[in-house]
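Where a number appears in this text, it was derived from the coordinates with a stated rule and is not lab data. What you see is a predicted model, and the numbers here were worked out from it, not measured in a lab. Cβ atoms are built from the backbone, for glycine too; each structure is taken alone.
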Structure I
Amino acid sequence: MGALLSIEGLCKSYPSFSLEDVTFEVKPGEIMGFIGRNGAGKTTTLKSIMNLVHYEKGEIYAFGTKMRDNELENKQKIGFSLSEVNYYPNKKIRQLVDVTRRFYRDFDEQKFNEACRLFDLNLDKKVEELSSGMKVKFSLAMALSHHAELLILDEPTSGLDPVSRDEILDIFRRLVSNKDRAILFSTHITSDLDKCASDITYIHEGKIVYTGKKEDFVSSYFFVNDKTRDENLGPEYIYHKVFEDHIEGLIEADRRKYFDKPGIELRKPDLEEIMVYLERSEKEDESFDL
């Protein structure tokens, strides 16, 4: 089976920001984590996929067909949720569902009710009575309710407590276990991706820095804890911090030979460390008085 989603050469320009040649794909069975700083282009990319943003160049394919030519049909098979959705505040969840369900021919009442029970959603509550976390849960319940083959989610675990986040990550893993569905989701909570993502797409200032297997991405770096404080090694780091009793930083895996000495510890970094140190390397430290 081919990719469920393919983005080829996507370009979109704003006065102060541009997406440039964004290209990646999501295959069946994958959980693709979409990471990058605020303003890097994650939400613009997701909105472009759903034709909520009109891009200037490139093409988007879903289920093997052009999204722009088959938008209505393809959206029947996509579960989509934005982090910031403005529902009618005085409407009850039950009323919103009665309207939204009409757009999906395969809306599954039982599946929706199961999600509501799992998320402890009270259908008789008004939107204005929901916390930000409960609004996220409602969006997810809707996305899961019509047997979508592809979930496209913007910050789906934002505002959730650790237990709720863990429940949702379990659901994600179960959804793709049969290798016929896939999930693309953006997040700032990189520890969630450490737990469930199979693949990573990393975007920086509108450009794709990496797309591929998460393990390949992580294994291309080492995190260094240098208790010898050898400042001569500074140029070998992507970025490093000097502390009173040690130096710590991120290096590319092929620079390991320079750090293979007593007093220096090397370990596998997590996604947050990689992202933080890569982003910090892009700008010089600015000194200021506290």
Structure II
Amino acid sequence: MPKILICDPVDPEAIAMMREAGLEVDVKDTISPEDLEQVLNNYDGMVVRSRTKVRQPLIDAAPNLKLIVRGGVGLDTIDVDYARSKGVTVLNTPAANSAAVAELVIGLMLTLARHITVADAGMKAGKWEKKALEGTEIAGKTLGLIGYGRIGRLTAEKARALGMSVVCYDPFITVKDEGVRAVELEELLKVADYISLHVPTTPQTKGMLSTAQFAQMKPTAFIINAARGGVVDEAALAAALVNKTIAGAALDVYTEEPPKSEGLLQLIALPQVVALPHLGASTVEALGRVGGEVASLTIAHFK
């Protein structure tokens, strides 16, 4: 009977599905990296999300491993090529959380436009800051999407329904959607009122928005990163906000999770920043879809 280790939280119904299909499933969803390296060789498959990193030393410690399933989109937390070179199949669930992330991006745009988090904090502190918190409307504004995969397309659809214009930059995709205009990155930076990133972390995308790019943006522009930590240069972003090169940012992902470094904590503390603890896929519906896909992929592999 194949043995599966659940390394991060997965929907209980998905675990039940795998057990009903004849798989032996152990749930250790808070396991430390040190303990994981000690026990992983006892398992044929593992299920991870963003918390657990599967790097070469861990793969080397588990020669019996046959399958890694990533519940979610990004595979940057897994040494995919090395795993496959060792005969380990690596799968993910790219479509399951797209709607949740796209909705979050829209919510963050509205939060930035209407100072929602600042106003809420003020009310809780007994302040009435009505005049100081005049906002803007997102209807009639331009959304620039860097990356136009599943999540980018869904975000564009929702933004257009709210009356926004949409431009996108993605050198790997031919854009055919009505009402979305493909442009070069330089033009996107100049025309967009909101810029949302939807790219993985790669050598090409790491720090792709930094000092030079911020200088090309409108001083009223906002950045939203619910993709991956590292695609925005966090130190340069802090400087751009302090210097009022751009107006604000909403961040759901970071180079360090949870954030601990002084520079990152200072960025998060800026009043122009809305910061969330990587909530992009954290909805009941998305977790259920991710779990269902994880279970189906795992069961199919070992059948």
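If helix-only ellipticity at 222 nm (-39500 (n - 2.57) for each DSSP H run of 4 or more, over all residues; to 500) is calculated from each of I, II, which structure is the one that comes out at -8000?
On the way: I: -8000; II: -11000.
It was calculated from structure I.
Given 1.2 as the derived value for distance in nm of label points 7 Å out along Cα→Cβ at positions 161 and 177, which of the supplied structures I, II does it correspond to?
Corresponding structure: II.
For semi-axes √(5λ) of the Cα gyration tensor in Å, for residues 193-272 alone, the calculated result is 17, 16, 11, so let me know which of I, II that is. Walk me through the numbers before you get to the answer.
Details: I: 26, 13, 11; II: 17, 16, 11.
The value was obtained from structure II.
Kindly point out which one of I, II the value 4.2 was derived from, the read-out being distance in nm of label points 7 Å out along Cα→Cβ at positions 25 and 169. Going through each structure in turn, the value belongs to II. Out of I, II, which structure matches 1.2 when distance in nm of label points 7 Å out along Cα→Cβ at positions 73 and 153 is calculated? The read-out was computed on structure II.
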